[in-house]
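The data blocks that follow each hold one structure.
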Structure I
Amino acid sequence: MLIMGIDPGIGITGYSFVEYQTSKKGDSFALIASGSIQTDKNAPHPKRLLELKTDIDFLIKKYSPDCASIEQLFFFKNQKTIIPVAQARGVILLTLEENNIPSFEYTPLVVKQTITGHGRADKSTVKMMVKNYIELDKKIKLDDTIDSVALALCHAQNQRFKEEIK
């Protein structure tokens, strides 16, 4: 299963494509691609949203994911960014739907709990635990990209859990 992980934002949207396979020998994960979509902060807001949609659409067509795991809005410390991030999420969800890609939403708390075992883990702990699952490209520097990988891994773990309880 190829999972597209998405950490949405209007300025920076992190994305990743993680191949998840399960077998009698155990689960395996491979990072196929990752990066970020960075919109021009000086561009009008509608243009930034269109750029995000265009880039997400391009990535979907290039990699053909089976599903997507996207961060759900949970709590924002900065009230100025909640609406633009919500709009970015809406554009991303619409683009996924237009391409018939099932989407699954996880709060940061659930992602951290799944990946690290602690819902209040910090960024460095998440990054360290993500590296336990999957070999990361040393060029990955942005937290948004790491978070997108964590989102994909979170979905894979949740799928595995659902299979186990069947």
Structure II
Amino acid sequence: MKENRSLAQNISDEAAEDFIQRILNAESIFFSAQGRSGFILRCFCMRLMHLGYSVYFCGETVTPAITRNDLLVVLSGSGETPSTLEAVKSAKQHHIETFGILGNMESKIASLVDKSLHIPGTTKLCRDGEPNSLQMAGSLFEQSAFLFFEAMISKLYQTQKKDVGRVSSRHAIIE
């Protein structure tokens, strides 16, 4: 927890506010990430759906075509994940707005996205300059990303002033 608290203090408030604005302005929001980052991003995607946003995870069979009024959000600690990089490249070719939540701001993905937010945690690359951590490589980034997304959901929930109560009507019934 100490490592996560320390890292959270280094996340830019301005970048977080910009992220919120882009979510609010998007017609639909598409997400792309792989591995553990993919699971974490799916949690955020699900919560946005609970709040009534039109959301899709890239690569799922029911994901429609992305359009110019949409937003692509990617999550990558390394910023080098090949399939996530390809998603950004494809979005850029179609003039889609892109936002990266990244651990490596000197990465290929960082150089391509329109806007980004840096979560300065450990990555699988184990680069010089990453914070010291007692955890496995990547874990600090992934945990902090999850906590960041939960904070963003809380902000959006409070902004909407919707009462989704203890159980949202958009929660799955068949599980």
Original post:
In terms of relative contact order in percent (Cα under 8 Å, 6 or more apart), which of structures I, II is highest?
Top reply: I
Original post:
Thinking of I, II, which structure, once helix-only ellipticity at 222 nm (-39500 (n - 2.57) for each DSSP H run of 4 or more, over all residues; to 500) is computed, gives back -16500?
Top reply: I
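Which one of I, II has mean projected area of the Cα convex hull in nm², as calculated from the coordinates, equal to 9.9?
Among I, II, the structure yielding 9.9 for mean projected area of the Cα convex hull in nm² is I.
When mean count of other Cβ atoms within 10 Å over residues 15-22 is calculated, the result is 15.2; to which of the structures I, II does this value belong? It would help to have the intermediate numbers written out before the result.
On the way: I: 21.8; II: 15.2.
Checking each candidate, the match is II.
No value in this document is a laboratory result; all are computed from the given coordinates. Small disclaimer: the values here were computed from a predicted structure and weren't measured. Cβ atoms are built from the backbone, for glycine too; each structure is taken alone.
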